[in-house]
1. Say we calculate Kirkwood radius over Cα pairs in Å for every structure; which of P, Q gives the highest result?
2. I have 67 for volume of the Cα convex hull per residue in Å³, for residues 97-136 alone, calculated from one of the structures P, Q. Which structure is it?
3. Which of P, Q yields -12500 for helix-only ellipticity at 222 nm (-39500 (n - 2.57) for each DSSP H run of 4 or more, over all residues; to 500), as computed?
4. One of P, Q was used to calculate distance in nm of label points 7 Å out along Cα→Cβ at positions 25 and 129, giving 9.1; which?
5. Thinking only about relative contact order in percent (Cα under 8 Å, 6 or more apart), which of P, Q has the largest value?
6. Name the one structure among P, Q that mean count of other Cβ atoms within 10 Å over residues 17-24 of 14.1 was derived from.
7. Where does the value 13.4 come from, among P, Q, when mean count of other Cβ atoms within 10 Å over residues 33-40 is the thing being computed?
8. Here distance in nm of label points 7 Å out along Cα→Cβ at positions 49 and 81 has been calculated and equals 3.9, so which of P, Q was it run on?
Structure P
Amino acid sequence: MNDDSKQRRLDAVHEEIIAYLDGELDAEAMKRVEQQLTQNPHYRLRLQQLERVWKCLDLLPEEEVNETFTTSTVELVTIAAEQDVQQAVRTSLSKRRTHWLVGLGVLFASTATGFLLCSLSGNSSNNDLLNDLQVIENVDQYLHAGSVEFLEQLHAENMFSAGNEEAGHVDSL
């Protein structure tokens, strides 16, 4: 048996004997202690030692506790409890703040990821439509022109305005 388990066993015996002397044990525990006292001389010796200590404690004068001592003790306990509550509130606020920051970080990251994925997966057909937007907007006018050759002839004669990019799209028709 190692020293730690031996010490724990002695502590348990010590506590059991003190509870016996104080009358704090139930009937079953009392029988067990009394049985140990009849069978185990070390147990009896420890009981006798503790009884002597108890008698010595009874000989000591009782100290009167004044109102100041009681008040200061209660104040110290109150201050300690208040500090514990304040620490718990600070910890709670810190945890709540951390949760919010993590949530906002996740929201920002998912939004950025979604935007990036959408922009990277944009169809090239959509880009083609955007490039041909002016032609698409003026398709009704081109339909009245009759033929592509006619439009090319107008382009060759510089009939389209310089700011109008429709002429560049005529070649692609």
Structure Q
Amino acid sequence: MPDPTIILRAVLADITELDVECVVNAANTTLLGGGGVDGAIHDAAGPELFEVCERLGGCDVGDAKITPGFKLKARYIIHAVGPIWRGGSHGEAQLLAACYRRSFELAAKDQITSIAFPSISTGAFGYPIELAAPVAISEARSFASRQIAPRDIIFCCFSSEDFDLYMKLLD
């Protein structure tokens, strides 16, 4: 049973503007920036983020790495690499779940109390939001049930359609 002191919620916002301890970046394997939320986070955090990510040497799909937040309000950025959608029969759900799990592990290790996730893999990587959102929420609930998750878990949505879906699934 989830810990009632852990809050799972959805917001309709720009993830780079959130006042949380950690934001999660929907990164690519290079960690060097890209389009969508990845590019927005890199732009908002400043050039120091690129320099640190360059030294990290990339990241595998299904994994995540943590950096400082630099110019963001967030103290940390967790760069989670989700899968590219290839029809659903190439382990996409397992890889997506793994990058959320790894993000929670990194957050717990650094005792992060509030974390905001974008909808990983649903932009340029083409993962259908109606399939990705349940994976994200399931992983958050799993960590909350073991009481090792941050206390405030936010699913930051870019569109009102995504927000409505997360709200429906969180009910």
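1. Working: P: 27.6; Q: 15.6.
The maximum falls on structure P.
2. Computing volume of the Cα convex hull per residue in Å³, for residues 97-136 alone on every structure in P, Q gives 67 only for Q.
3. On the way: P: -26500; Q: -12500.
Of the structures listed, the value fits Q.
4. Label of the originating structure: P.
5. Top value of relative contact order in percent (Cα under 8 Å, 6 or more apart), among P, Q, belongs to structure Q.
6. It must be structure P, since only it matches.
7. P
8. It was calculated from structure P.
No lab work stands behind these numbers, since they all come straight from the coordinates. The structure displayed is predicted, hence computed values, not measured ones. Cβ atoms are built from the backbone, for glycine too; each structure is taken alone.
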